[in-house]
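Given below, in the form of C-alpha cells, are the structures.
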Structure P
Amino acid sequence: MKAFLVANPKGGSGKSTLATNLAGYFASQRHDVMLGDIDRQQSSREWLGLRPFALPGIDTWEVGADNISRPPKGTSHVVLDTPAGLHGKMLERVLKLSTRVIVPVQPSMFDMRATRHFLDELLSEKAVRKGRADVAVIGMRVDARTRAAAELERFFATFDLPVLAYLRDTQVYVQAAAAGMTIFDLPPSRAERDLEQWRAIIEWAESA
C-alpha cells in the first residue's frame with residue numbers, strides 16, 4: 001500500500017487542495033484509493049460528499065484526530081489530509097501510516113516561518129530518519145513573477161529536500177473543488193497548465 005501524508009501546521013496552506021487532487025489522480029488511474037481526513041474541519045470528507053457518482057471513485061474510512069486507524073485491507077493508495085497544528089504524538093502516529101510526506105507551503109513569511117519549525121520536527125522523527133517515510137515540498141499558489149516566489153525558492157534551498165512543483169494561484173482548483181472534482185476530472189484543455197505542473201508530483205508519487 002502506498003500512503004501519502006499531506007501535512008503542514010499552518011492553516012490555509014493548501015493541504016486539502018493537494019490531498020484531494022492527489023487522490024483524484026490515483027482514482028483517474030483506476031487505483032483503489034482512500035482519502036482520509038483527520039482535520040476537525042473535515043474539508044476533504046465534505047468534498048467527497050460533493051463528488052459526482054459518475055467520476056472515478058474515491059472512498060474514505062472512519063479516521064479522525066481521536067481515531068487514527070489504518071485503512072481497510074486491499075487499499076492500494078491512501079492520501080491523508082491533516083489538521084493545522086500537527087506535531088508531537090499525533091505527528092508520530094500519522095507517520096506510522098505513511099510512506100511519503102508532502103508539505104505544501106505558500107509564499108508568505110508566516111507560512112515559511114511555521115513550516116521551518118515543522119520541517120525541523122518532521123525530519124527528526126524516527127520514521128523519517130530511518131527512511132521509512134520520504135519527504136518532499138511543494139509551493140502552493142505561487143506567482144513566479146513576485147518577490148515572494150523568489151523568497152520561497154530561497155527558503156526551500158535551505159533544506160535538502162526535493163521540491164516537486166510550484167503550483168500556480170488559479171481559480172481552476174477552486175471551481176473544480178466546488179463541484180467535487182479535481183483537475184484530473186476536467187477536460188484537459190481547461191487544466192492544461194495545471195496538469196503540466198503536476199507532472200513531477202506524479203512521477204514522484206508513482207515511484208513510491
Structure Q
Amino acid sequence: MADIQLYSLGSPNGIKIPVALEEMALAYDVHTVDILKGEQFSQQFTQINPNQKIPAIVDLNGPNGTEHPIMESGAILLYLAGKSGKLLSQDAVKRSETMQWLFFQASAVGPMFGAFGHFHTYGKDNCDHPYPEQRFANESKRILRIVDEQLNGQDYLIADEYSIADISVFPWVIWLDMFYQASDLLGLDSYQNINRWLARCLNRPATKRGLDVYSFLEIGK
C-alpha cells in the first residue's frame with residue numbers, strides 16, 4: 001500500500017491531484033468516489049473530508065509518521081509540493097506568486113467557471129432568465145483575460161516553471177470547452193496565450209498520465 005491514498009474523480013478539482021502526484025513521482029493508490037451515486041456522503045469518506053467533496057487524500061505516513069487526511073485541492077497541492085519538494089519554487093518571489101495564483105483559482109476560477117457552467121448547462125431547467133448565465137459568462141471572460149495576460153511571453157503561469165498553479169487552473173479551462181461546451185459563447189479560441197499554454201501542459205508525459213487516471217479528457221466526448 002502506497003503512502004498516499006487518493007480519493008477523487010475526473011472533475012476539474014478532482015483531476016488536479018493525480019496530475020500533481022504523477023509530476024512529483026509520488027506513489028499513490030486510487031480510490032474512486034462516485035459523486036453521482038452520492039458516495040461522497042458515506043461515513044467512510046466523511047471521516048476523511050467532513051465537507052463531503054472531492055478530492056481528498058490520506059497520507060499514511062504524514063507528519064510525525066501519523067496518518068494525515070487532507071481536504072481541499074489547493075491545500076492538497078501545497079502539502080504534496082512540500083512533501084516532494086517539487087512544483088513549488090524555493091525562490092521567495094516565485095513561491096509567493098505561485099501561491100497567489102493558487103488562491104486566485106480557489107477564489108475566482110473555480111467558483112466563477114463553476115457557476116457559469118451550472119447556469120449554462122443545468123440551470124435552464126429551473127431558471128429561464130438570461131441574467132445568471134450572462135453574469136457568470138462575463139465574469140468568466142474577465143478571468144480568462146487575466147490568465148491570458150499573465151501567460152503573455154511566458155510558458156507557464158509562473159515564468160517558465162510548471163507549478164501547482166498551472167495544475168490548479170488548466171483543468172478548469174479545459175472543462176469550459178470539453179464539458180460545458182461553451183467555446184463559442186466565451187470565445188475561447190481568441191485567447192492565444194491560453195491555448196498555447198494548454199497545449200504545453202497537455203504535452204507533458206506525467207500530466208497526461210495523471211489526466212488518464214480518471215479518464216478526464218474522455219468525459220466530455
Structure R
Amino acid sequence: MDKQHKLEKVLGDILSEKLLENLATNGRIEQFEEGTQIISRGDEVKEIPIVLSGTAKVVRTDDNGEEHILFYLNEKEACTATFSICSKAKKSEIDFIMETDAELLLYPVHLMDYLTKEFPSWRYFVCRNYNNRMKEFLDTMDTIVFMKMDQRILKYLEKASKALNTKMITITHQEIANDLSTSRVVVSRLLKQLEHEGKIKLYRNRIELFQ
C-alpha cells in the first residue's frame with residue numbers, strides 16, 4: 001500500500017484529497033515499537049507526529065525524573081503540544097512515547113505554516129485536536145477538584161482502558177501514584193478497596209477493569 005492510499009484510508013474522512021497528497025509527498029510513515037520515545041523534553045521538534053494506528057502517550061517529566069501522563073493519543077490524533085511548540089519555535093516540554101506498537105506520520109515542522117494557510121481541512125484537524133485535549137483537561141480538573149482519590153484512581157484506569165482498548169491494563173502501583181501525585185502506599189490501599197468492591201482485579205503489574 002503506497003503512502004497516499006494509506007493516509008486516505010485513515011484520514012480521508014477528515015482531510016481533503018489535496019492535503020493528503022501534500023502529506024504523502026512531504027511526510028514519512030514509520031512504525032515504532034512499544035516504549036519507543038521519539039520526542040524528549042528539551043528536544044528541538046523537527047516533525048509533527050500524527051498517529052495512524054496504535055496508541056502513544058504524551059508525558060511530562062518533572063525535575064526529579066518522575067513521569068506524569070498528560071494524555072493518550074489514538075488513531076487520527078496529533079499532539080497539540082507539538083503544534084504550539086512548532087508555531088513558537090520552542091524546544092519540547094513534553095515526552096512523546098509509544099504506549100503500544102504504533103504507526104505514525106511524521107511531517108516537517110517548517111511546512112506547518114503552509115498547511116495552515118492553504119488547507120481549511122488542516123485548520124479543522126488542528127482545532128479538532130485542540131478541542132479533544134481541552135475536553136480532557138476539563139475532565140481532569142473535575143477529577144482533581146471534585147473526586148476522592150479512590151474515584152480518581154478508577155477514572156484514571158477507565159481512561160487508560162479506553163485509550164488502549166483493553167480491560168487488562170499493564171501498569172504498576174508506582175506509575176499510578178506518579179501520575180496522580182500521591183504515594184504508592186495510598187494507591188495500593190485504594191486498589192485493594194476497589195478490588196474488594198468488585199470493580200477491578202489485581203495481578204502482578206496488571207489490573208483488570210470490570211466496568
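Coordinate-derived values only; no laboratory data. Treat the numbers as computed from the prediction; the structure is a model and nothing was measured. Cβ atoms are built from the backbone, for glycine too; each structure is taken alone.
Here are some notes:
- Volume of the Cα convex hull per residue in Å³, for residues 22-93 alone - structure with the largest value, from P, Q, R: Q
- Between structures P, Q, R, the greatest calculated value of mean count of other Cβ atoms within 10 Å over residues 38-45 is seen in P.
- Ranked by Cα Rg over 2.2 N^0.38 Å, for residues 142-189 alone, structures P, Q, R are led by P, which has the greatest value.
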